[in-house]
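Following this line, the structures themselves.
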Structure I
Amino acid sequence: MKLSGTCLCGGVGFRSEGWVSPIQACHATRCRKATGGLFSPEVAASAAAFEWTGDPGLIASYEAPILHEPPAYRRNFCRRCGSPLPVVIAEAGVALLHAGLLDEGVELPVFRHAFVAQKSGCCEITDGKPQYEGQPPPPDMSVLFD
């Protein structure tokens, strides 16, 4: 599957061609604070097929302290507009993309909810998708799109 997207100001973009996961709705406190949303809609894509476009000098990173075990919690964002940007986790072979950054025309379903033990009190999950109190297992390869 071909994906592309940009930050709010358009200064930083990305593209990927290869496998991608459906959307995981992450309700972890860190993810909610990093995105400003009630949950973070995340898409995993092949790190090998991911590339930045635009001005890489606009990419800034924040790495939070490790709470329980590695890897560290890292978030990228645009220095100009503040939009959250993808993070490549090379050791896992994935690039984590925020679904709201994707260009139009990409239709990916939500397939599960992660860290629901930390969800906001005003967020009610009613879609019937699987819910995990904490970190879910890696997605089954049968749910990935090419």
Structure II
Amino acid sequence: MGPGPLSLRGRALRLLSQREHARAELQRKLAPHARADEDLNAVLDALEAQGFISQERSVESVLQRRAGRMGAARIRQELQAKGLPPEAVQQAVAQLQGSELERAGAVWRRKFGAPATDAQSRAKQMRFLMARGFSGDVARRVLRDAGTQEE
């Protein structure tokens, strides 16, 4: 092929060179570019068979990029948005549960570093952690622990 429009395979490889993509994500992004003579599913099947598309790598990529800044709820949303199977999403979220309190504490320390001095700032800190995808229980524990530790 000379210069001209990229094939579906070329577009898919360009997207995959930027970051890991789940199959469903690639399907959404490539569907508008599929010509009548191209079979998008066949292209995706071939890329999957060749190891260019990997569900495991997609999950791992999200976990590596987000776990240090986001709670399990936000990461679950992102994995679901990528179209990953529910069992893969559940397994990834279960992997995060053990470190949820520790990760929330690290996020809180980077953002605030000092215990809330009044109810308004405490509420602001709670909202911040919950918006990041940490549960209310985890956020309360982080703030309670921060209030008892003089650093």
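Miscellaneous remarks
- Per distance in nm of label points 7 Å out along Cα→Cβ at positions 42 and 82, the highest-valued of structures I, II: II
- Parent structure of the calculated result -1000, given that helix-only ellipticity at 222 nm (-39500 (n - 2.57) for each DSSP H run of 4 or more, over all residues; to 500) is the read-out and I, II the choices: I
- Structure with the greatest value (metric Rg/Rh (Cα atoms, Kirkwood Rh), for residues 50-89 alone, set I, II): I
- If Rg/Rh (Cα atoms, Kirkwood Rh) is computed and equals 0.94, the structure in I, II: I
- Origin of the derived value 4.2 (distance in nm of label points 7 Å out along Cα→Cβ at positions 10 and 106; candidates I, II): II
- Between structures I, II, the calculation of distance in nm of label points 7 Å out along Cα→Cβ at positions 74 and 130 yields its largest number for I.
- Ranking I, II by mean count of other Cβ atoms within 10 Å over residues 58-65, the structure that comes out highest: II
- If relative contact order in percent (Cα under 8 Å, 6 or more apart) is computed and equals 21, the structure in I, II: II
Readers should treat all values here as calculations from the given coordinates under stated rules, not as data from a laboratory. Because the structure is predicted, anything quoted here is derived from the model rather than measured. Cβ atoms are built from the backbone, for glycine too; each structure is taken alone.
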